[in-house]
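What follows are several structures.
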Structure I
Amino acid sequence: MDYYSFYTGQSFNAHEYLGAHKTEQGVVFRTFAPGARGVGLLHGGRETPMRQVHDGNFYEVIVPDARPGDVYEYRIYTQGGAAVDHCDPYGFAMELRPAHKSIIYDPSAYTFGDSEWMARRDAQAQGPLNIYEMHLGSWRKKGDGAEDWYSYEELAPVLSDYLKESGYNYVEFLPVSEHPCDESWGYQNTGFFAPTSRYGTPDGLKRLIDTLHRNGIGVLLDFVPVHFAVDAYGLAQYDGTALYEYPHRDVGASEWGSCNFMHSRGEVRSFLQSAAQYWLGAFHFDGLRMDAISRILYWQGDERRGVNGNGVAFLRDMNRTLKQQNPGCMLIAEDSTNFAGVTKSAAEGGLGFDYKWDMGWMHDTLSYFQMSPEQRREQYHKLTFSMMYFHSERYLLPFSHDEVVHGKATILQKMNGDYDGKFPQGRALYLYMTVHPGKKLNFMGNEIGQLREWDEKREQDWMLRAYPLHDGFYHYMAELNRLYQTHSALYEWDYEAQGFTWLDCHQEGRCLYAIERRSGTERLAAIFNFSAQTQEGYTVAVPGMTEASALLYSDWEIYGGTTPVSEKVFEAEGERLTCTLAPFSGLLLAVK
């Protein structure tokens, strides 16, 4: 290992030296514990002293009879006289909680067969990006028990088929790095290099990703570079000192009760960068969605406390190198702040992310659809405001797990009105989302009109498909997803000014909106009625139009609406469209 790079926060391969590695002499174990008085390896029912190497901050031992699959941990002897047992910070596998020892893993055991996918993948800036966000343990279950999980291998064919059938070309996993508490959903880690053993082995995860790639599905990972779990066997006070965390609680403790990483420390940056590179390189993940970026940009995520310059530099440098080392990968920021240049390249002084979640669009849109139709007249421009700032970054539109938990209600449940009235609004909402510029993300269950908030202990309510309204909603979403992927006007010029035009955004009294989307080869027009009344004879000018044909109408009977597919709801004369739209409906047209 290049020790200078490690100490100065420039290493992206520290995991190739630290951790447990199979060699011809046996398995070599190494750990970084500069504050320790001594370190012992616990393996095979015995403790073996580890010797100090290099500058004395690293500890090493070779065990000839150690084998992949064996469990181990480190006993750290602190300067204060205590002895605390820790899992390996660079361990590649761990036991199923509540057990917590590390497991020796041979990463060379699995051979990928996805070379064709890896050679042609890209960040989709001018392509369709339709992400299905999911929690592996609660998408489907084998039984009613909280731990009746499918394994990575078992999920592979079922998930691949479902994503293709449903029209998603990428899937994003909530964190799969090892974590002690199911309720944290993977956001409070103890094993930053170890896929959770809840669903099997690292090779099983590789097989899942390989299968998805062979079926044309990209795979993204939710990555947590901000904080870590406080469990005594993890990173907290690893060598008896604040090695990974801040030494003071005013900046060292997060709002979630976890420990904040100290990003000004080179060894910490090297740890996180190496973890990010490990997931991208060893597992062939196609990108990382980085959680809670605002907590790195600003002290404790509070803009009033000022910019954390070391955090900004860490993100910029990490993203630059990850993009260089992993051609075609994408990096996505969850960030709700106004920090400038999040998606500008690192070479231009930006942070180097490909996309940023558009939290403003998400909040304004859901707020609008929660309002009564009367209130929507007064708040009409909640739906036009997003295009005032949209071109400042490359945005992704998220309806994520955060919007369907903890008393927030699911996306469909948020729609104003009674049960029957929620479905037409949900269909219109998702057409609006599809037509709006920006890449797309939906959490599992949204596509079937889930009405129960997400619970990580239960699978999604798949029995809803037995009800016509929910089944119609699913088929509507699948067709909408298909249209999104096959019509370049909905994605090619997402971030170009000529890709989007308001045809009409001044129908406050009628809650009508009209949008045109363009690409280099086609034009589409979309008309929306978000009021509770049928809007008859609405006319909008479409410059240069000579003809138009319907691609999708959210009120068609086949999707649970009231309008037969054979019934014409618009007329095109010259450069003018005249429409009659049902309450809470949207119409998508191909325009020539």
Structure II
Amino acid sequence: MSDTIVWRIAGGSGDGIDSTSQNFAKALMRSGLHVFTHRHYPSRIRGGHTYVEVRAGTEPIRSRGDGYNFLLALGDSFARNPQEDAYYGDEETKPIAENLDELREGGVIVYDEGLIDIEEIPDFEARVEENDWHVYPLDLRARAREKGREVMRNTAGVGATAALLEYDLGHIEDLMSDAMSGEVLETNLEILEDAYEDVTDTEFTHDLRMPSGEHDEQQVLLSGSNAIAYGALDAGCRFISGYPMTPWTEVFTLMSKYLPEVGGISEQVEDEIAAAALALGASHAGVKAMSGSSGGGFSLMSEPLGLAEMTETPVVLVEAMRAGPATGMPTKPEQSDLEHVLYASQGDSTRVVFAPGNVREAYEQTRAAFEIAYDYHLPAIVLYDQKIGGELRNVDESFFDRDPDPDLGATLTEAELAEAAHHSSGKFNRYRHDPGENGVSPRSIPGQKGGRFLAESNEHTPQGHISEDPDNRIAQVDRRLGKHDSIRRQFEEADGSHQTLYGPEDAAYGIMTFGSQQGTVEEAVDELDDAGYSVKSMGVSDLMPFPEAEVTDFLESVEECLVVEMTASGQFRGLVQRELGRFGPKMHSLLKYNGNPFEPHEIVEGFRSVLEGDEPATTTRFVPAAGD
């Protein structure tokens, strides 16, 4: 019995790879296993090699694994050109040919011989023998055509998988019954069961079996995109505006689906400038509002972002990073929008930026973003990437058992407005110079008696009138920027930190990262500690205002630190050195920017390159500390 199974299903975009993997992952979760998925897909609607990994085990899983051990290769039914010398290569064979390098020794291969000619794959038999792979060719397409439609070959493939891993079909059949009915259900069940029975009669040559487990409580399967959307809804968000752009579209789609159910509104507009501006208008009118995009669209949002900072209009934006610049690689993860999000817009900016490291943090920090935005009257940004946005993992259902928060933050009632300071003209002093220790001057909502003021993009007086008076300028800028100090104090006085520490407290060496690589770093820490090294990690989520005290404590406690990020220029390490320059000599960079997230072994090899001078993985780049 294996501790974990890493099952990879490969085919072409449009062949149902994503939906099939989601259903299989959900079935494994329902049967008592912990699951984690990793998705890889091209920037095409139809065709092009795509795969999804489902990692399942008896213990909680934080990351994709090092390679995988079971391949279900369905072929690409939308292949452009089967010729080897075609511009995009032989797409019919890619679901096998491009997946062999990461298949572990002793792994299992099931392929659809109705679509894939194994003779077209160079050195296949030699590699099978060398790696002790166990190969089971099945004509999945013929099975599907015989009883139903070709698309049902996925069902046959899942039936074959279950048989080869000795996994009971019960949970798979229950899921199919939930999603289908009538003749379609009956046909799929027949194909599933026939494939299972036929393969069960096959003589197995492999030792791989599905582990068995049990959950202590009800589980839900969700992605970071789900978590951000649910966090926004529970934070009281009732308006979203946006324009589709991969990979932010998933959050926008989910919010558009659920907002009407709670009395909210979703608007798809002509571009990202309009989207951000519309969200500002909704927030100004008294509604918790959000917008978002990916890197290219967020570039267009820089002007309304600056407007939100100057007018002190609360809003939450989400930015889903992808490999850039320009269109770049739209469906591949990267973290190189960090500096863009921190510094985009004109002038000295006042914003808060969170970078959650997992699904739970995506939910909690989205709620925190709304709380901070509306309490302090500024834009709050949730920064994530395609990896955390698309990967699925199981979470305790009770994690979401908490009250929603409709509070609009620092606003005044009409009774409070009657007692508030006003100009002789009758206008409300919306932007007071001395509002209190946290720098927040409470706002009124349009239509309230006694709450009239100007929301002006120019520098302005307390009432909102344009002003170029030097003393007023200094007072307003100092007050706005002073909010960061108040927010930092609030975070430090809270019960829990947004930074995630992992590993032995007294470890000699550190690994630091931000955002989506957190779980992979933690798996690498476990492997290194098991090997006799003394290592701990910190996942940083507060990017602005920067958690200076917490990061200082971490860096002071270790001899050397490896900084892990999916950028080519070391943007996160640059941020840390900007804030805490004295630690530059002990920070080394491990960078990956080939369109794939880190695997634990790459981080392990990167760490060893610090201590022992070993060469890191060819997929990564090591940059030593300054002066080394």
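When mean count of other Cβ atoms within 10 Å over residues 297-304 is worked out for each of I, II, structure II gives the greatest result.
Out of I, II, choose the structure whose coordinates give mean count of other Cβ atoms within 10 Å over residues 185-192 equal to 24.0 when calculated. For mean count of other Cβ atoms within 10 Å over residues 185-192, the value 24.0 is produced by structure I. Each of I, II could give helix-only ellipticity at 222 nm (-39500 (n - 2.57) for each DSSP H run of 4 or more, over all residues; to 500), but the derived value -11000 comes from II. Comparing Cα Rg over 2.2 N^0.38 Å, for residues 233-496 alone across structures I, II, the highest figure comes from I.
FYI, it's all coordinate maths here, none of it is from the lab. All values reported here derive from a predicted model rather than from experimental measurement. Cβ atoms are built from the backbone, for glycine too; each structure is taken alone.
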